[in-house]
Structure I
Amino acid sequence: MNIGGTNMESKTDIKLTSAEIGALWTTYMNKSLTACVLKYFIVKVKDKDIKSDLEFAISTAQNHLKSISEIFNIEDYPIPHGFTDEDVNLNAPPLFDDNYYLFYLRSIAMLDLSAYGIALPLMARQDMIDFLRSILKAEDIPASTAWDTFVTDSKESPFSDKLMLSHLNTIIVSGLANYAIASTVSMRHDILTDYVRLIAEVGQYGMDVLNRMIDNGWLEQPPKAVIHYALANA
């Protein structure tokens with residue numbers, strides 16, 4: 001398998017670190033979620049140009065899912081269940097106008113750029129670095145010209161509760177990271193105080209969402225790294 005010009009098979013003698021496992025696991029979960037959402041959008045979109053953008057985005061997500069599956073197979077790690085066709089109802093009425101789909105693509109691209117930009121320095125293996133770089137390069141997604149949700153009057157959700165809560169959790173985590181980064185560059189004490197307050201408030205909200213996911217059995221646990229000191233003391 002070749003990702004970003006790197007032969008994955010030549011890296012099997014170097015084990016994945018916990019940071020790399022976590023990054024791959026989270027990416028798989030997020031990309032499988034995004035693929036479900038995009039499948040629904042593609043069925044409902046009317047504009048041919050926007051449909052082309054959506055098809056490009058879902059093709060990219062599916063390629064990343066395939067690459068991560070291959071990595072986990074090589075490393076003998078379980079592949080996450082993630083999100084499937086069970087989490088989306090393609091027959092549900094449209095929730096949004098076509099313009100919203102472009103806004104969604106732009107938002108997902110921004111989340112990816114933030115998350116993978118933070119994860120990249122934590123990677124140890126060159127193939128993992130190349131993989132994350134390939135994702136960042138793939139985010140060639142057009143931006144909408146105005147912020148507008150274009151929500152319809154439909155009351156039927158096309159997405160499962162599991163998918164919606166997981167999507168919300170992803171947005172919360174990204175928001176907390178943005179607040180934390182912003183607080184490190186702020187020179188004003190009053191603004192810094194607001195960031196600290198927001199981190200605490202959003203963090204509590206995120207914990208409520210996380211607990212609800214756990215209570216419903218919707219939170220998948222990634223493989224754990226070997227605890228060497230425990231083996232030494234066994």
Structure II
Amino acid sequence: MTIAFDTVTTSNSGNNVSSLTFSYTTSSGLSNSILLVDSHTWYASLSISSLSSVTYGGNSCTSIGVTGTNNNSDDFLAGMHYKLAPTAGAANVVITAGSTQFSITGAARVYTGVDQTTPIGTAVTNKSNSSTNPTVTVSSATGELVVDCLSTAGSQNDTPDVSQTSRYAATVNTLRSRGSDKPGASSITMNWSLDNARAYAIVAVPLKPASGGGGGITLAQLERKHRGSFRGNL
């Protein structure tokens with residue numbers, strides 16, 4: 001099956017919080033789906049951040065990878081969790097940090113056509129206290145899809161490599177949260193460019209395709225993708 005992106009929802013917290021709750025609606029009629037929950041936090045290095053738990057609809061999500069900087073001033077965490085075959089309809093995503101954060105951003109996104117027994121490959125994390133080039137390299141394969149989430153800072157432009165498809169961009173206070181995906185190959189590098197050198201944390205992992213012919217895209221996804229052109233032809 002071909003792995004296909006469905007929808008994404010992002011949410012930002014207020015100031016000085018230890019958790020974030022927001023609603024995500026899973027589409028109906030999805031085949032071999034996976035929900036990814038990306039967690040982004042901005043925190044003081046004197047209380048190094050961690051993620052206590054991530055849930056969807058009251059059910060625990062499985063950790064993919066978490067990393068954070070230690071810059072002795074403002075620091076950033078990026079984390080990814082997943083849940084297979086989420087139930088259709090609206091449910092709350094709850095991200096709980098291990099300590100009080102200046103800000104938290106969450107992103108929930110669903111992909112279809114993902115293997116339900118071995119949905120992911122080996123996750124890789126990277127971080128830097130100062131860089132203009134957030135990057136991480138992942139072992140993958142043709143037919144897979146590599147997804148990433150990036151936490152960084154500042155009032156600046158942050159641009160994914162042209163080979164990546166941006167899936168969300170959210171900003172609250174100085175926390176900039178980004179996510180993208182890219183078709184798999186034997187080795188995949190996820191690259192971002194920043195205008196100025198900043199601390200960053202990034203997580204990336206390959207999604208593995210479900211076996212069987214045909215594509216992972218559903219009629220509902222196709223309609224959403226082409227709704228504008230359909231209306232234009234009426």
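helix-only ellipticity at 222 nm (-39500 (n - 2.57) for each DSSP H run of 4 or more, over all residues; to 500) was computed and gave -2000; which structure, I, II, did it come from? It would help to have the intermediate numbers written out before the result.
Details: I: -22000; II: -2000.
Going through each structure in turn, the value belongs to II.
Kindly point out which one of I, II the value 17.8 was derived from, the read-out being Kirkwood radius over Cα pairs in Å. Please list the in-between numbers first.
Working: I: 19.6; II: 17.8.
Source structure for this number: II.
Out of I, II, which structure matches 1.4 when distance in nm of label points 7 Å out along Cα→Cβ at positions 42 and 138 is calculated? Among I, II, the structure yielding 1.4 for distance in nm of label points 7 Å out along Cα→Cβ at positions 42 and 138 is I.
We did not get these values from a lab; they are worked out from the coordinates using the rules stated. Being a predicted model, the structure only gives us computed values, none of them experimental. Cβ atoms are built from the backbone, for glycine too; each structure is taken alone.
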